[in-house]
Structure 1
Amino acid sequence: MSENRPSPEELKAKVIQEFKAADTDGTGITQDQLREVLTKAYGPEYLAGADAERRLEQTFSTLDRDKNKKLDYNEFVKAFEV
């Protein structure tokens with residue numbers, strides 16, 4: 001593994017940090033905010049490509065368990081459970 005690449009634990013911490021920064025009022029984040037969180041954590045290339053918007057919509061829909069159009073913290077961190 002390259003020394004410049006973060007470990008999975010470091011990536012998880014970075015994504016959670018970005019989520020908390022985006023969720024300023026504690027009510028969860030929107031799909032647009034998820035795009036920003038993932039871009040800040042993984043870089044702009046993470047959501048690049050022809051099917052990027054479809055993948056984002058699919059990811060958001062899967063994580064939004066209560067279908068309220070927002071991801072709360074608990075819904076978000078479930079993505080990291082194995």
Structure 2
Amino acid sequence: MTVTNPAPAAPTERVRLPRGKSKRWYRKVARRRKAARIVIALHDAGIYTPSRAHDRRIVATAIKADIKEPSETTCELVRNMLRA
């Protein structure tokens with residue numbers, strides 16, 4: 001029996017970020033969004049625990065998913081999201 005991945009869902013309509021926030025806020029939100037995309041890619045690759053998500057694996061998974069290489073801070077955020 002072969003298992004195939006279901007077709008990805010249609011993309012949802014983009015929601016604009018609120019105006020008037022500080023640059024720091026926008027960077028934090030962008031980092032969280034990027035980390036969430038990487039967590040989804042890690043789950044698709046069968047990695048569910050932070051102990052198996054080392055920086056090299058997170059970076060490799062991000063590159064495979066066409067996501068720009070994450071920083072150490074983003075890698076730590078990815079592990080924190082996997083813990084939750």
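Any read-out appearing in this document is the output of simple, stated calculations on the displayed coordinates, not a laboratory observation. Here the structure is a predicted model, which means the values were calculated and not measured. Cβ atoms are built from the backbone, for glycine too; each structure is taken alone.
Could you tell me which structure in 1, 2 was used to calculate mean count of other Cβ atoms within 10 Å over residues 15-22 as 7.5? Traced to structure 2. Of structures 1, 2, the largest value of mean count of other Cβ atoms within 10 Å over residues 55-62 belongs to 2. A value of 126 was computed for volume of the Cα convex hull per residue in Å³; which of 1, 2 is the source structure? Traced to structure 2.
Sorting 1, 2 by distance in nm of label points 7 Å out along Cα→Cβ at positions 23 and 47 from high to low puts 2 first, with the largest value.
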